[in-house]
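*Asks:* Just below sit the structures, each encoded as structure tokens.
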Structure P
Amino acid sequence: MWEICKDLQDEIVTMRRDLHQIPEIGGDLPETKAYVMKKLTEMGIPFTENKSDSGLMAEIRGGKPGKTIALRADMDALPIQEANEVEYISRHEGIMHACGHDAHTAMLLGAARVLSENKDRIPGTVRLLFQTDEEGSRGAERTIKEGGIQGADAVFGTHIGTILSKDIPSGTMVCTPGCCMASFDKFVIRVKGNGCHGSTPEKGVDPINIASHIVINLQEIVAREIAATKPAVLTIGHMEAGFAYNVIPSEALIEGTIRALEEDVRQELARRIKEVAEATARTFRGEVEYEMIWGAPPVISDPEMAALAADCAREVVGESRVIDHVDAPNMGGEDFAYFLNQVPGAFMFLSSSNPEKHTDVPHHNPRFNVDEDVLWIGSAMFVKIVERFLEIE
């Protein structure tokens, strides 16, 4: 069945471009949801709507009883102003699909059409999960609470783009066992001082000075407290303080992220950020309020399911365009990890890096785009995995 996806290439591209023009953020995606529901209705695929967000769960029940396999696509976008010069540019100011979720949704819809039209051949059930808020790391958990993978025997997802490396040629499938992506979490440190005039700093407590020392001191956690053999990242991405050049404010804000491949390292980073921030603030007569906003754990693919996906990829794209081993996991994060904590499955990567088409730009960039010529591969992979997992003859 997977070969039929080649004939759907133009349709998949059209759906991707339609979705690209209506990007939405978070868990409330009314236009995106309406578009997906329309397509599922046209295909005759029954679905249910999540109660907690704009997520959807559809099911293709086969002609014979059997196992249940879940396939997931995320649908949300990012708060980025698009800089691409394309006819299908985002119509929503300050929002764009800069991570490929529009392609993920279109590829799953393409697979859905093929599977639905051949459902009599399927011994089992294919569940389609259209998930919100991956970027906020909350969509997968909500989908699970809504019963999205209840009774599922396996779950698979894929990510398009340059997420592993821009040097991996477009059309290459990466299917690796074990940990393939890091945990990702956000921390917020609110530094409390005592504002005063800039000419008399001795009369106040300078939160900017405190925040600056905290930023420097936090780097020592990874440099001197985490073993070099255990990958970890601690990054400050946002600082904010003050309102006038000659005024010392009363507060400063620090926001950042941590990434780890092991849960104990993840927890140690969180604990030490709090301790270092509080101790540094006390040294300079200030205080801090610390908040860790937990994101998602590491993405760990089941070895058997990853091997199944790699074998499917060899048939779809050929041996030379399959990578089943990487020297180190990617330090990016994905809330698909929550699904993999519940049932066996695998998370795959489809490269769309093509310098000639300017699609080798990093994710979360205003000029991010994908090589649309490979979209059929994403659909074909889903279909082939269903064929293999449900043992369709």
Structure Q
Amino acid sequence: MLESQKDKFKLPEEVTYLNGAYMSPSLKSVELAGHQAVSQKCLPFEIKPVDFFTDTKKLKALFAELVTVPDPQNIAVIPSVSYGIATVAKNIPLEKGDEILIVGEQFPSNVYSWQRIADQNEAKISIVSAPTQDFVDRGKNWNAQILASIHEKTKVVAMPHIHWSDGTLFDLKAIRKKTKEYNALLIIDGTQSIGALPFSVEEIQPDALICAGYKWLLGPYAIGLAYYSDELCKGIPIEENWINRKQSEDFTNLVSYENKYQPKAGRFNVGEMSNFTLTPMLIKAIAQLLEWKPMHIQEYCAEISRNAIAELKELGCFIEDVNYRSSHLFGIYLPEGIATEEFKNKLIEENIYVSFRGNAVRVSSHVYNTQKDFEKLVHCFKSLI
């Protein structure tokens, strides 16, 4: 099993950072790659036409390996999840009465585009919220409700692998099977899971997988990656830029305007996709994740949090059953008697960083954390009860 990798980060000893779901700290190696990339721009004459494509090709190949995509040409470079989702939404034909299914309190970037096309086509957004009656079998029942909500009117199921606020794990394999029965698309936001939780495009067969780079991919802000199925790769991009056209590698012939796009998802790359600063940083980050392996990251996070979770449950907190949540990100629902503001102030005093999302205290760890970080968190709870 993995051991602590905190030495590969610059996190101060006095800081307990349990907030990777907000934004990951950069690896030292990623920071160095960024510095080197910024310096490269000082000598622009050393940047050759081939350099506009070389690193991007490498980045796509690494991401394809991470999520087991057979052909890296199905990968596009995007600036954000909203961009990747908007690309899908632009290429989905809807009719009056069709339904787009999302889960309750889903992250907005995987909602607004669906609302737009639903309004334009007189379609309906169907929201499957978490069970509210009690916490018994919450994750299991939520998954069952999602499956029961997919029917002949469902054209799109757009959802995450885990819920961004509390780590509830969704059974994408069963959901994919149900969507295929009704010829519905499955669009996955993998931002809070890919890189830390194993995921296989070959196994799940989603129509699209969209990921921001600055969370569990350990990369910089404003760059991400998206997988699009062969069928979606026949679509139209949301912008027309020169680098996405066929033969754009030939700089001497760019004004011989080309009607054809680059192969497959190449048409969906964001303009200036070469991004000479951010691309090398994300390459370095994903290469490290491939070395660690998401499965081992999950195992590590499960091990360092196991005792703390047991203690928190004994204190009256609700944390989802291990079979229906991730180990790198989970929500703690406070028991009666703990005032949220008082708890927030205690965390600030102790230099502990978590997030508050909805009614959950969102805790998200990585290989830079240790069991002592969770012991410190539990101590804060005990001091208030």
Structure R
Amino acid sequence: MRRPEPQQDLSAPWRCGLTLLVVLASALSPPVIADPVSQVKALGKASLLLKERDRDLIAYQADRPRVPASTMKVLTAYAALETWGPSYRFETEFFQDRAGWLWVKGYADPYLVSEELDLIVRALERSGISTVAGIGLDDSFFSPEVEIAGRSSSDNPYDAPVTALAANFNTINLVRRGDSIRSAESQTELTPTARRFGLAGSNGKQRVNLRERPIAIRYFGELLAAKLKGAGITVGDGQKNAPVPSKARLVYRHANSRSLSEMLAPMLKYSNNFIANALFLRLAEPNGQGRVSMSAAQGAMTRFARGRFGWRDFRIDDGAGLSRANRLSARQLVALVEAFAPYRELLPAQDGDPGVRAKTGTLRGVSCYAGFVRRSGSWAPFALLINQPVDHNLRRRVASSLTR
């Protein structure tokens, strides 16, 4: 008897083809992206709080203190606004002694940029100054031992030293072509100190900080001298860094053309560390009396936060968020943001989403965000603190998702 031949499975090629189509479709389909808030809640070292109508709408590890990075600038801005008011203007004093020296006394005006120095020179001309035997520089308002917690020794502008007398945030902007150095700003003259920095740097455009207090003070004197000479005022070559002589005559008190609120908006938008820490230090002596130390500034801001918000478990090490020793919780940041509501327009709007007005905070392995999101026609406060490496855009996606 003939054995039956095995049956051929005609469906096998069809099943293989179907499997291949499924694999191809899976490969071509976009990946499923988790909800941003769910992504945050999957992180061990993250905190998130969104409040609406005085109740927690979303709360994840909201009471755990974390490194806030530059969201600390919101606290510095709020303390400054509450202490001086948004219309306040910082002052710098100018004296002339019997020998004809022009003396400058700084009180931590953080916005003495080149254009402001031009205004000062014109005012000095109007006061009758035509000859200056030399320039004296008094930055004694800050203790010589002031050192910003968390500041590194890099050449980057964000690591500029903070001094009581400073031009252009203690940074210089230059262009080098071989041995040719020029200022990258038409409003800023090239000084000997700037030229030395330029020759020490690489070809092309350079924007660097002045590294140390003595260099920063010397540069201020050089730039002021160059502007005085440009206005036709005769200036001697001498320069001193010392307290104003007791018998020197006050010839001009300059109030900055920018109000405090006009300084804070760009500070928050561009996260200017120099402005933040200049304010932080000045807040230790808000009336411009005495001498400021870093420990006094830390103590003053700590007392302000305790008195205004009743905070207990927190730490303030600097006013810009450079230090990793700073500690705030999401709940504390939200309380701060709620208090900041009258000044909400000073917070930067998120690119591409006007429904978010908030301050970022970034350090290596730290990504934070605090401010307001627009929900149902009103602004709701939120804070996000991530203290582990993540996609830098996650915080923006989270904020945008909170507007819905």
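*Asks:* Of structures P, Q, R, which gives 72, 55, 34 when Cα extents along the principal axes in Å is computed from the coordinates?
*Replies:* That value comes from structure Q.
*Asks:* Kindly point out which one of P, Q, R the value 27.0 was derived from, the read-out being mean count of other Cβ atoms within 10 Å over residues 206-213.
*Replies:* Answer for the origin of the read-out: Q.
*Asks:* Hey, P(r) over Cα pairs in 5 Å bins from 0, in percent, for residues 302-341 alone derived from one of P, Q, R reads 6, 23, 32, 30, 9, 0; which structure?
*Replies:* R
*Asks:* Can I ask one more? Computing distance in nm of label points 7 Å out along Cα→Cβ at positions 214 and 262 for each of P, Q, R, which one ends up highest?
*Replies:* Between P, Q, R, the highest calculated value is found for R.
Quick note: the coordinates plus some simple rules give every number you see, no bench work behind them. Being a predicted model, the structure only gives us computed values, none of them experimental. Cβ atoms are built from the backbone, for glycine too; each structure is taken alone.
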